[in-house]
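There are structures below to look over.
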Structure P
């Protein structure tokens, strides 16, 4: 491949990445005009690149709107985070859901955000929560705090040195207050979030560890504040996370 061809291939990947980044949980199907606006690419470039992505199975266009293609869904199942972590933890998420009777989630730290890897809602969905593949801020989520409590200081600093917007009147936006919450997690065995993301919704989460004792993820129970009582749910979440840690470590 010549230098010019390599540059063209790299540019093509950048354009495809810009188009894929235009989609999120709130924008699952996009018209060409919206795709142009959200990707920041010229209209002709967007149309040409999107058509190539349709042929590859990366995008789909059943009518007049683009959406993520099935090929990317197939490939996502091969990622270690889905194939290894999710498969190891899923049985314990199911057990926890049956015990708690409300939403359970599995998340990993992705920069300053928590990426939701798996979620079980049953017949009581909570639309205000992020879907699988979506993100929530690490600083004000129980999943994030359960992980950050065991992270290196520089990782915690990176999260808390960014903007910490107030999502509800209860959101902790003071880094000192957040650090205080993190410090309580190891002794207690779980992290708490009380209506900091959504009023009326609370969450309890515990960390999942890898074979070397490193924190790799967290699982949580999320639901109406009246249902999610830390003193009742916390021990169950902690036990589920400990069992999930053992299962995941034996797979590595």
Structure Q
């Protein structure tokens, strides 16, 4: 089934093979309003890296509504298929390029610990079978995967440099951030959004250490950004911006 979401004078189309994907499409604007507000600060032709893109709801929003160029990273095979289906359906392969790749602090081969094989699901992990709370689980199956670091993608593979980076990898955010220290210190990098559990102050501190060392400052003035209580956690999207740059509101695409 196909679902279309009109936003202003534009429309995002989604390939929806199941109710999970349909829900992600229908609730794009409501699930994380702070993420939408952050994306609305971006100017046309800026570059967003969407790390942990799933089926690409935010990548599609950034490209179609904001006019950004997007590199979307999603290592789970079913989600990667769904992500590319949405790119094709919207005819935006000139704006969004998807890579079936995990991000980590260094390059390595390992396995995705998969909860299932359905399009649009989440909470799979790369490496150890530990969830976002640090608790072990038994995967339904294991999918081979390769990981590279942010700095390696930029420095060795010549990936288009990001102006903005979104990181949502269900508990592995610290490793991803630590693998991008050089990139985050580059003045071309303007902002970062990273999902954390505020109950895990060690994670929050380690992420802050890397980003602040790169000259980024925490921005708590993002409209609609709020804590989401999920099974004993306090999930929150930390937003950091380049020190000295103004936190602006929505700009026209």
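Taking 19 as the value of relative contact order in percent (Cα under 8 Å, 6 or more apart) derived from one of the structures shown (P, Q), identify that structure.
Q
P, Q: which one has helix-only ellipticity at 222 nm (-39500 (n - 2.57) for each DSSP H run of 4 or more, over all residues; to 500), as calculated, at -7500?
Numbers: P: -14000; Q: -7500.
Computed on structure Q.
Have a look at P, Q and say which one yields 3.2 for distance in nm of label points 7 Å out along Cα→Cβ at positions 15 and 239, as calculated.
This value belongs to structure Q.
Here log10 I(q)/I(0) by the Debye sum over Cα atoms at q = 0.07, 0.12, 0.14 Å⁻¹ has been calculated and equals -0.21, -0.65, -0.93, so which of P, Q was it run on? Spell out each step's value before the answer.
Details: P: -0.29, -0.78, -0.97; Q: -0.21, -0.65, -0.93.
This value belongs to structure Q.
Since every read-out is calculated from the coordinates, none of them should be taken as a lab result. All values derive from a computational prediction rather than experimental measurement. Cβ atoms are built from the backbone, for glycine too; each structure is taken alone.
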